[in-house]
Structure I
Amino acid sequence: MSLFSFYLVYLLALLPAVFIAYYIYQKDLYPEDRKEVVVTFLLGSSIVMFLHLLIPLVESFSYFFYSDVARSAYFSFFRAATLEEVMKFLVLYLYSYKLSNFSEPMDAVVFSTAASLGFAAVENIDYVMNAIDDYAAFNLALMRAFSAVPLHAFCGVVMGIFFGKAIFSPKNNKHYLFLSLAAPIFIHGLYNFMLSIGVLFLVYALLIFLFVKLTKIIDTLRLEQAKLSSQGLEHVYEPETNLISANIIKISVVTILGCIFLDVNFT
């Protein structure tokens, strides 16, 4: 790969994540401090370092599954979706949520999407730079710009919607907190699983559905922002770390049990 091709492919891999993050940022009627959003994006990108430590251990357990369907489900829903979405959630909870500017539901969407796209950017660069040649790299960058990168953005938006509801809604806070992690894991895992079994038309049907649905929800959040002062809202609910840990364990156990069920029935 020539130096020009290297930089061009690098930009093609990076720009979709940056563009979508900026688009979501611009949707906020009362935009957050750009530095805080950039830090969230960078923290999302740092997830890769932790995943490189965890993935070999998680993948070693895949050999216990005899069924190809169960193994695909394990890789899709646990190895990829659960590990990645939990890490993104921790960026949102441990950094962004603690900021004084985190003062309305739209903020949760902006920050969670930034964390998701930070990870997506690094993951995308890794995939594209490992392509066998320039042509494959360009094609892969183009394909992922309309598939994997938007998928990560959509998962971030879903996480933010439910996390915002958990913090600012007057009721069902624990339910929304659980969904802020469970929903993006399910969407991410479903996308990966459908991709792994080769049903591409369903993959793009899912992406189109998410785009249409989430665009409407974001527009609704923006309209609701107009009714608020620029000072934002007080936090109605403060999530407990113990509850978040319990949610992560519950989701992980249910996911693994689901894979075992598939293994028993498809072996």
Structure II
Amino acid sequence: MVESAVTWTWPVLAGIAASSAALIGSGLILLLGERAQRAATWLLAYAIGTLLGAATLGMIPEALEIAPVDRTMWLFLGGMLGFVAVERALRWRHPHEPHADRAHHPEMEPATALMILWGDALHNLIDGFVLGVSFGVSPEAGLAAAIAIFAHEVPQEIGDFAILIGAGMPKRKAIVLNYLAALTVIPGALIAYHWASTSAGVIPWLLPVAAGGFVYIALANLVPALHHRRGAWVGAIQLALIGVGVGTIWMIGQAHPH
């Protein structure tokens, strides 16, 4: 593992940049409306590439340098299953589709808005943990994680803000609450970075778990959204954007090879 020359300010700055995705998503919805949601599907493809690249080209190789293969892969699998459990817990009370059965359950929309905010806050806290652990490994690993987090947060925040507005929440209140939920990435990054920098032995345990989470988010949450747009050219562009995302992470790694 490369010795980290990072101070605590870098995870904080990366967390602030990641949390700005909430403001960007809100702004795009206010400016572009439904066009922003359609454009978000293209960014989703790029985000899938960055998440998969950060996990398979960065986190897993880093973990394998300092930990046994079998333990690393078990933790990687555990990370994916852990994210399944977290998502199931968040969806237990309310389905993810906010407009389902609206006519029969008019009270569902405000409840869904509240679940969106709590779920987003938890999701961003976990993103912060990944960010902090990655910066604990090296600046390059932290940068790769920050790009992956930002890339998938912008389209997610576009959707979240649209749901809050659709639930009848005033725009100003929706912007403020959505941003506050995004800010949980910062304490998550600080806690994880402090833990990783003071207890280096936890890094080979946490990195594969974080990698499993990234792979789960990419394949279970983002890839299905790509299938809403059909056509050979659409699919080709999506695959190309995934490749660009992977290439972005690869170039970061090439700038500081192991």
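The table below gives the values:
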quantity	calculated
Entry that produces 0.75 once FRET efficiency 1/(1 + (r/R0)^6) of positions 10 and 178 (r between Cβ atoms, R0 = 30 Å, to 0.05) is calculated, selected from I, II	II
Among I, II, which structure scores highest (criterion: percent of Cα pairs over 29 Å apart)	I
If relative contact order in percent (Cα under 8 Å, 6 or more apart) is computed and equals 29, the structure in I, II	I
Highest-scoring label, criterion being mean count of other Cβ atoms within 10 Å over residues 82-89, among I, II	I
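Only the coordinates and a few stated rules stand behind these numbers; no lab work does. Keep in mind the model is a prediction, meaning the values are calculated, not measured. Cβ atoms are built from the backbone, for glycine too; each structure is taken alone.
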